[in-house]
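Right after this note come the structures.
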Structure 1
Amino acid sequence: MNKVAVIGSGNVGATTVQRLAELNIADVVMVDIVEGLPQGKALDILQAAPLMGYDVDVTGTNDYADIADSDIVVVTAGIARKPGMDRSDLLATNIKITQQVCENIQKYAPDSIIMTVTNPLDIITYAALRCTQFDRNRVFGMSGLLDSSRFASFIAKEMNCSVRDVDAMVLGGHGDSMVPLPEYSTVSGIPLSKLMDNETINRIIDRTINAGAEIVGHLKNGSAFYAPSAAITIMVEAILKDTKKIVPASAFLNGEYGQHDICLGVPVKLGRCGVEEIIELELTEREASALQRSAEAVKNGIATIRT
C-alpha cells in the first residue's frame, strides 16, 4: 500500500486526509504539533470508512517519525490568511515552520516527494527545495491547478455550461501576479476569445486573481480549504498512479520560460518520480511580459529569505 503523510491538521490538511482516504489508494498519516488534534480528526475520518467504503489506514500523530516510508509528504502547516492580509504577509512565520518541517522530512522520509501547500506558496516551495536539497523533480507546489480550477468555475458560471466542458490554464506566482491564459482556456475546445468579449474575460480574470481573498473576506477567520484539498488530491493521485497528468504547478525552473533559480507556476507532467517534465507553452508578448512580472514578484520574496 502507498503511504502519504500530511503535515498540518487544520482545515486544508484534515480535508486533504479525508479526500485521500476516500480515494482509497494510500494509507494516510496526519502530523501536527497540537496534541490530540490530528489523533481526533484521523479517528473521525477512520470511523467513516465503513459508510464511505474506503479501506485504508488513517492515523494522527505528533511524532514526525511516523512519516517514515511515505511516498509523498504534503506540507500544509502554517498560519492562514486573515482579512486584509495578502499571501506575502505570511512569509516570516511560515518560512520558519517550513524549515522545521523539512528538517524532519530529511530525517524520517528522505526518499519522499514533497508537495507544498503553505503560502506564500512559490517562496515556500523554493525554501523547501533549498532546505532539503532534494532533486528538483521531488519538490513542487500545489498552486496553478487550484487557480485554474477557480478560473474554470467562473468561466462555467459565466457561460452557464457544465464545468466538465471547461479547461483553464493559469501560470505564474500563486498570488496577485498570477497569469490566467484565456487563449489556453477553452470550453469544449473553443478558446474563450471566441465565446466572450474582452471585458467579460478580464472581469473573470480579475475575480480569479482575487478568488482566495474573496473567500477570506466571507469567512472572516479562515481561508479556502475545499478547493485546495481537491487540487492536492488530484496531484497525489497522478503521482501514485503514475498517470503522467499535465497540470500547472509551482516547479523549480532552470532556464525554462527564461527563468533561473526560481519556483514558479508552469505546466508540468506528474508521474511516479514527481515532476517528470516541464511543458513550455508558446506565449504572446503580453503573456510573456505578465509572466516575467510575476516571476519578479516571486524573486523579490525569495530575496528576503536569503538575507
Structure 2
Amino acid sequence: MLGPGQTTDVLIQGNQLPARYYMAARAYQSAQNAPFDNTTTTAILEYKSAPCPAKKGINGPKPIMPSLPAYNDTNTVTAFSQSFRSPRKVEVPTEIDESLFFTVGLGLNNCPPNFPSSRCQGPNGTRFTASMNNVSFVLPQSISLLQAHQHGIPGVFTTDFPGTPPLKFDYTGNVSRSLYQPVPGTKLYKLKYGSKVQIVLQDTSIVTPENHPIHLHGYDFYIVAEGFGNFDPKTDTSKFNLVDPPLRNTVGVPVNGWAVIRFVADNPGVWIMHCHLDVHITWGLAMAFVVENGFGELQSLQAPPPDLPIC
C-alpha cells in the first residue's frame, strides 16, 4: 500500500522459477460513491535465464499476472500498514510537550453568488471543501508563508490554529449537517524549537469517510499506532509502539479511523502538513507549523541568500 507521494523500499528474493512476471498495482478506494481510475498498471520483471519472450507472429510464454486485492479491501491495506517496524529499537519521544488532536475530512460550503454550476458540484449546488479541525486552509496569494514569517510581514497568516477540535462529536458516526461547513483561514500552529510533538490524526465521516494520506514537510515522524473508530486516550494509548515504530513522512489515516504520530520539532521554519490527495489540498485539507528558532546558528532558520530570485 503506497499513499500518493509516499515511498517504500523493497527487497525482492529471486527464488521463483525463471520466467517473466508482472509487477502490478491498482488503486485503493475508500470513499463511497467517489469516482476513481480503476485501471491496473503493470511492469515486467524478467529473469535472465527465462525463456525468450514471444516474438511477432510466434506464440511464447506470457508474463504471469499476480492476484490483486479488491479496490476497497481495507483489511488488507490495514494489515500491510500495521506490519511495518523499524529494523531496530529507535528513540521515540516519550515525554510529550505538545499533544495535539487534528480531525481531518471533507465538508460542503454554499456556492458563492455568480459562480458557474461547473464549480459547484456538491450536493444541492454546494462546493466540496476539506479541513483540519474545522479550518479549511487558504494558501496566501502573493507572499509565501516562510517569507512572511522570516520578514515579519503582518496580515499573511495567524498562529491560532486550534490544537484540538473546536467541537467534540462522534467523529466517525452520523455527523450533524450543522458541522459540514468549515471556516476558511490561513491559520498556523507555533512550536518551540526542540519540542516533542504528538499528533492524533482522526478521520471524520463528514460527507464520506476516507483514507487520507497525510504528509508533513520538513520532517519524518514515527507512526506509533493506528486504529478504527474514535480515538480513545483511555484505551488506545495501550496500543502505542514506542519500541520500533516505522519512521515515515506520510501516514495513511485509516478510513473511519485514526493514526498517532510523534516527532521532535528540530527543523525551524514554516512546514505545511496536508493530505496528499491533490484535490483535497486544493479544497483546504492542510495546516502549517511555525517552528521557532532555537539557540545559535545551527538551530536557527538561515536568511535567504542575497541573490535569491524574486518570484
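Coordinate-derived values only; no laboratory data. Note that the structure is a prediction, hence the values are computed from the model and not measured. Cβ atoms are built from the backbone, for glycine too; each structure is taken alone.
General remarks:
- Structures 1, 2 were compared on relative contact order in percent (Cα under 8 Å, 6 or more apart), and the highest value belongs to 2.
- Structure (1, 2) behind the derived value -2000 of helix-only ellipticity at 222 nm (-39500 (n - 2.57) for each DSSP H run of 4 or more, over all residues; to 500): 2
- Label whose coordinates, when Kirkwood radius over Cα pairs in Å, for residues 145-248 alone is calculated, return 16.8 (choices 1, 2): 2
- Once distance in nm of label points 7 Å out along Cα→Cβ at positions 65 and 297 is evaluated on every structure in 1, 2, the highest one turns out to be 2.
- Test item: Cα extents along the principal axes in Å calculated as 71, 54, 52, pick one of 1, 2: 2
- When mean count of other Cβ atoms within 10 Å over residues 1-8 is computed for each of 1, 2, the largest belongs to: 1
- Origin of the value 24.2, where mean count of other Cβ atoms within 10 Å over residues 9-16 was derived from one of 1, 2: 1
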